[in-house]
1. If we compute distance in nm of label points 7 Å out along Cα→Cβ at positions 16 and 64 for structures I, II, which one ends up with the highest value?
2. Work out relative contact order in percent (Cα under 8 Å, 6 or more apart) for each of structures I, II, then name the structure with the largest result.
3. Of the structures labelled I, II, one was used to calculate distance in nm of label points 7 Å out along Cα→Cβ at positions 24 and 88, giving 1.7. Name it.
4. Hey, helix-only ellipticity at 222 nm (-39500 (n - 2.57) for each DSSP H run of 4 or more, over all residues; to 500) derived from one of I, II reads 0; which structure?
5. Taking Kirkwood radius over Cα pairs in Å as the criterion, which structure among I, II has the greatest value?
Structure I
Amino acid sequence: MYAVITTGGKQYRVEKDTVLQVEKLDAEVGATVEFGEVLLIGDGSDIKVGAPLLKGGKVVGLVEKHGKGEKKVIVKFRRRKHYLRQGTHRQHYTQVKITGISA
């Protein structure tokens with residue numbers, strides 16, 4: 001059984017025991033989170049599609065840890081104008097293990 005959920009402006013295809021990194025959530029490590037915005041649930045040839053969300057669909061996960069992603073370098077440069085700006089960014093994330101999918 002699998003599901004397609006949306007969180008943090010992105011969509012994820014998840015199955016039971018899948019570990020994924022989503023945009024940072026306000027939840028403590030070890031807490032249970034519930035994703036109510038389910039777009040699709042599939043089980044073999046039985047597929048339920050929402051329009052746009054599936055009523056009664058729910059995906060439950062366990063927060064494993066919070067962290068920062070890899071460092072991204074940002075460079076703004078204008079040639080021959082004596083202009084150079086450099087910076088970096090590390091996006092915060094929450095690692096979630098999916099524990100259950102229900103229609």
Structure II
Amino acid sequence: MILHCVFLRLKSALPLAEKHSIFEALSALQTVIPGIVSIKFGPNVSPEGLSGGFQDGFAVTFETADARDAYLIHPDHKAVGERIVAACDGGLAGLLVFDLEV
């Protein structure tokens with residue numbers, strides 16, 4: 001399995017309703033794209049103070065690397081991805097992607 005972790009530095013002016021809408025659209029991908037085991041999202045709750053400004057994030061668990069790769073090019077993922085990038089402070093500089101084999 002692949003754990004696809006995405007950490008976000010969202011714009012401070014982003015309305016809470018838009019943030020929820022983005023995460024709902026992301027969560028809905030599980031019903032559209034095969035091979036997604038789970039999608040979890042939320043704020044950083046670490047007490048360590050080492051977030052580097054990445055205060056929100058999500059993790060998508062995929063059955064296989066091939067399922068992850070299909071997700072990456074899926075048009076519905078691309079649409080949600082564009083919304084995420086637009087909501088991040090500095091665009092792409094406001095997100096960090098890290099995949100793990102689990």
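Where a number appears in this text, it was derived from the coordinates with a stated rule and is not lab data. As the structure is a prediction and not an experimental result, all values here were calculated from the model. Cβ atoms are built from the backbone, for glycine too; each structure is taken alone.
1. Working: I: 1.8; II: 4.3.
Largest one: structure II.
2. Of structures I, II, the maximum of relative contact order in percent (Cα under 8 Å, 6 or more apart) occurs in II.
3. It must be structure I, since only it matches.
4. It was calculated from structure I.
5. I
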